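Rule-based calculations on the coordinates, nothing more; no lab input. Predicted model, so just to flag it, every value in this text is computed and none were measured. Cβ atoms are built from the backbone, for glycine too; each structure is taken alone.
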Structure 1
Amino acid sequence: MRQTARVVTPVEPPPSRWSFPTTVSEIAAAAGDGEVIGVGADLEPGTLLAAYRHGLFPMPARRGVVAWWSPDPRGIVPLSGLRVSRSPRKSCDRFEIRVDHDFDQVIEACADRRRQGAWINRDIKKGYRRLHQLGWVHTVEAWSPDGKLAGGLYGVAIGGLFAGESMFHWQTDASKVALVALVSLLREGGASLLDVQWLTPHLESLGAVAVPRSSYHELLAGALAGPLPAAFSG
């Protein structure tokens with residue numbers, strides 16, 4: 001069962017006062033042998049959207065300072081290649097899927113400082129909350145039969161790109177069920193690219209693959225020109 005809250009049609013914010021490298025060669029030169037192309041700037045909506053449109057994303061470098069990342073290789077989930085074991089597939093019938101029903105609860109759960117590798121700070125939450133209000137950031141949530149949020153994820157949707165940022169679960173398989181639902185929504189809506197940033201063992205077990213930076217940017221260009229899935233388009 002799927003339920004969608006009121007989804008705001010994306011509103012283009014004022015452009016960023018910052019500029020990013022615009023080509024793969026410029027990004028590679030800025031990153032050198034690493035994955036960070038720069039440090040600083042801000043988390044204004046226009047800055048965040050410009051970054052994603054150029055294949056970049058932010059993570060804190062230190063308190064009050066943001067770094068802009070371009071991994072090489074890049075982790076993606078092919079929309080035809082998601083692998084989910086029997087247990088999560090059986091769990092799909094147990095949870096109700098909701099889209100954009102409770103953004104604040106999802107991002108707070110993803111930001112829980114007790115989680116290993118927690119990185120989502122107050123500035124990140126503020127920046128993505130503003131993008132959500134403008135219709136660019138969305139949640140896919142798994143709710144239990146007793147009406148409680150069990151798990152979910154959030155990410156940035158631009159055209160046929162969904163850039164996954166973080167996911168969490170409070171009940172077994174709930175985050176995997178949300179991922180299955182996300183892939184279904186993207187496929188149904190004509191999207192073409194699910195970006196997961198890095199290929200972790202967990203994501204690899206679900207079918208994620210690593211592609212070179214140059215290949216990612218080719219996929220990104222096609223995705224940005226594609227349709228925004230109806231579930232996220234208001």
Structure 2
Amino acid sequence: MEIIYILWLRQIKRYLRSKARIIGSLGQPLLFMVAFGFGFGPIFRKAGEGNYVQFLVPGVIAMTILFTAVFNGLEIIWDRQFGFLKEMLVAPVSRLKIMIGRNLGGATIAVVQGLIVLAISFGLGFRLEHWWSIWPALGFMFLIAYLFTLFGTAIASLLKDMQGFQLIMNFLVMPLFFLSGAFFPLADLPAPMLAVVKVDPVSYGVDSLRGVLAGLNHFSLFSDLAVLVSLIVFLLVVASYLFSRIEA
């Protein structure tokens with residue numbers, strides 16, 4: 001357990017030292033909330049769907065967590081070539097513990113980023129459905145963060161250069177996010193589009209946060225929880241296997 005704690009703490013310290021990373025990662029969520037929230041807000045209201053900021057913010061929080069968590073995989077490629085991980089891989093330490101420690105650190109960072117976005121959203125008019133909503137929201141944030149940290153680890157374990165990781169981001173992660181219903185309601189979607197949304201794991205993360213924070217979920221929270229936990233278990237097995245096969 002000690003190595004897990006050390007790697008978790010190292011990830012947190014690295015994040016806290018990088019003020020540019022913290023500030024830079026907030027630019028895109030803030031842009032979405034301001035440009036989309038106020039730009040599409042009148043159209044959304046005229047369509048009878050209510051306050052678009054209330055609808056949008058949980059999706060933007062999920063987006064922040066998603067990208068922060070997946071980019072943790074990018075750090076694996078960098079560290080494997082030049083950093084601390086290269087030394088850890090040749091040490092007599094369980095690779096499973098190394099992966100769990102790094103992923104816990106990456107998931108914690110992603111949750112912190114999500115909480116920062118949530119705090120900013122209050123200044124733009126977002127309001128919680130209930131004051132206690134923050135507690136189940138934290139649980140779902142961590143599930144989303146850990147799921148996609150595992151996903152990033154699995155992808156990064158197969159790649160040896162950062163260019164390949166960027167292709168995965170552009171052709172897999174971005175479509176997963178934009179097809180998740182983060183920006184549009186799922187009710188009355190065409191059947192083919194709804195089928196895509198239902199097989200998109202990000203949809204259940206967005207829906208869970210929207211349900212607990214704003215009371216606007218499309219699926220049931222039990223379904224969201226079941227899908228997220230099932231995918232975490234599956235990816236934990238896959239990522240562990242792929243990470244164990246990395247050549248030092």
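Structural remarks
- With FRET efficiency 1/(1 + (r/R0)^6) of positions 78 and 214 (r between Cβ atoms, R0 = 41 Å, to 0.05) derived as 0.65, matching label from 1, 2: 2
- Origin of the derived value -9000 (helix-only ellipticity at 222 nm (-39500 (n - 2.57) for each DSSP H run of 4 or more, over all residues; to 500); candidates 1, 2): 1
- Origin of the derived value 16.8, 52 (Rg and Dmax of the Cα atoms in Å; candidates 1, 2): 1
- Structure from which 14.1 was derived, mean count of other Cβ atoms within 10 Å over residues 38-45, options 1, 2: 2
- Computing mean count of other Cβ atoms within 10 Å over residues 142-149 across structures 1, 2 gives 14.6 for structure 1.
- Structures 1, 2, by distance in nm of label points 7 Å out along Cα→Cβ at positions 46 and 222: label with the highest value: 2
- Cα Rg over 2.2 N^0.38 Å, for residues 14-125 alone derived as 1.37 - corresponding label from 1, 2: 2
- When mean count of other Cβ atoms within 10 Å over residues 110-117 is calculated for each of 1, 2, the greatest value falls to 2.
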